[in-house]
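Please find the structures below.
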Structure I
Amino acid sequence: MNRPVKITALVGSYRKGGVIDATVDAILASAREQGAEVSKINLIDREIEFCRNCRTCTQAGGKQRGECPIVDDMNSILDEIERSDAIVLASPTNCGSVTAVMQRFRERLVCFAHWPWGAGIPKLRNPLKNKRAVVVASSAAPALIARLLTPVVKLLKQSADTLGARTGAVLFVGLAARQSRQKPGAQTIRKARRLGVKLASREFSQFF
C-alpha cells in the first residue's frame, strides 16, 4: 500500500485568514479529503534569520544541501520540504514583489547551490525536479496586470525550482485588497480545491 502524498505549504503572508491564507487552506483541505498528508508553515511564525552571505553552506560539494551556520528554524522547515512530494508557495504582492518574510526565506535557499570560492556562478546541487509545486499569489491590482508588471510569480517559481519542484499551476488572485479582511471569492476557492485534488494525485500526467 502506497503511503499518502505529503504536501507542505509555505505561506509568506502577514495576515492569517486573508486571501492568501484562505486560498492555501482550500488547496490543503481538498488534498486532505483525497487522503494526502498536509501541513502549512506560516513563515511569519518561524524564526528565519537574514542570510549573512558568508557562503559557508555553498562550499562543500555533493547533492545534499549545504549546512548553514545560523541556528534558527530554517533547517527544520527545509527538512519538512525535503520529505514532501509536493509544495505550495504562496505570497501576496507587497511593494511590487513578494513579502519581506518570503524574500528572507528565498535568500536562505542558497544552501541548495554549490558555489565554492573562485567559481563564477552558483550551480544547483541537484537539478532533478522530483516534486510538484503550486504557486499562489495575490495583488490589489487585476491579476493579469499584476502578473505582467511584478516579479512575484517568477520569484516563487524560482524558489520552487531551487527546492526541486516543478511548478504545475499558478493561482493568482487579483483585486485582493478591496476590503480590510477580504476573503477569496467562490471561483478562487473552486480553483484552489481542484488544485488540491491534483496535488494529492500520484498521477503526474494529471497535473502537468
Structure II
Amino acid sequence: MANPERLERPGIAGWLHRPEKVKAAMLLSHGAGGNCEAPLMVAVAKAFCEAGYSVLRWDLPFSQLRTRGAPGGSGERDREGIRQAAQELRQLAKSVPLYLAGQSYGGRQSSMVAAEDPAVADGLLLLSYPLHPPGKPAQLRTDHFGALRTPALFVHGTRDPFGSVDELREAIKLIPGAARLQVVEGAGHGVPPATAASMPGWLSS
C-alpha cells in the first residue's frame, strides 16, 4: 500500500489513500475539535485502504479556515463542502460504491447531507454520533433521521456522554432506511483508534 497522496482543490484539502485495487470509496470527515490528522482519522483511513477502499481523509471547510475553534453556525458550509468533496471522490474512484464517514460532528453533517440528497452516497459510517449535548438529553439531533434512507452503520461507545447506547437505539428507530449499531464496550466520545481495524468487517456485514 502506497503512502497517501496530498489532495488539494478549491475548497478541498486532505490526504487520499489509494489501494492497489479499489472496491469502494470513502469520504472521511473529522469531529468538531479535530482535523484530518486526528489519530482516529488516520487509523480508519489506513484500515479501509487495506480493505480496498479509496479513502479521502480531509479537513472540513471550517477547519480549513482556522486551525482552532468549533465550527459555529448551522453547518451549511461544511455540508456543501461534503457534497463537493464527495463529487470529487466519485470522479477519482469511478463506478464503485461511495460512503460518507465521519466522527461526531463530521458524521452528523454527513448524515444530514445524505438525508437531503440520498444520491450523494451509497452508505454511511457514523462514529460516535453526537445524539445530544452532554447532560442535555432533550436536545436531540435527530430532526433529519426521518428522511434518512441511506444505509447507515453507527459505531458507539458505552460511555459516550453525547448519548447512551439505549438512547441511540431508540433514535435509530426513526430512520426509515437500513440502520445498524455496533457497540464498543468502555469507549467514550471518540472510539479508540484500535477499533478501526475491525470497522471494514462491520460495515460489510
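Below are the figures for this structure:
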{"quantity": "Which of I, II leads on Rg/Rh (Cα atoms, Kirkwood Rh), largest value", "calculated": "I"}
{"quantity": "Comparison of I, II - label where distance in nm of label points 7 Å out along Cα→Cβ at positions 120 and 176 is highest", "calculated": "I"}
{"quantity": "Test item: relative contact order in percent (Cα under 8 Å, 6 or more apart) calculated as 19, pick one of I, II", "calculated": "II"}
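All of the numbers you see were taken from the coordinates with simple rules; none came from a lab. These numbers were taken from a predicted model, which means no experiment stands behind them. Cβ atoms are built from the backbone, for glycine too; each structure is taken alone.
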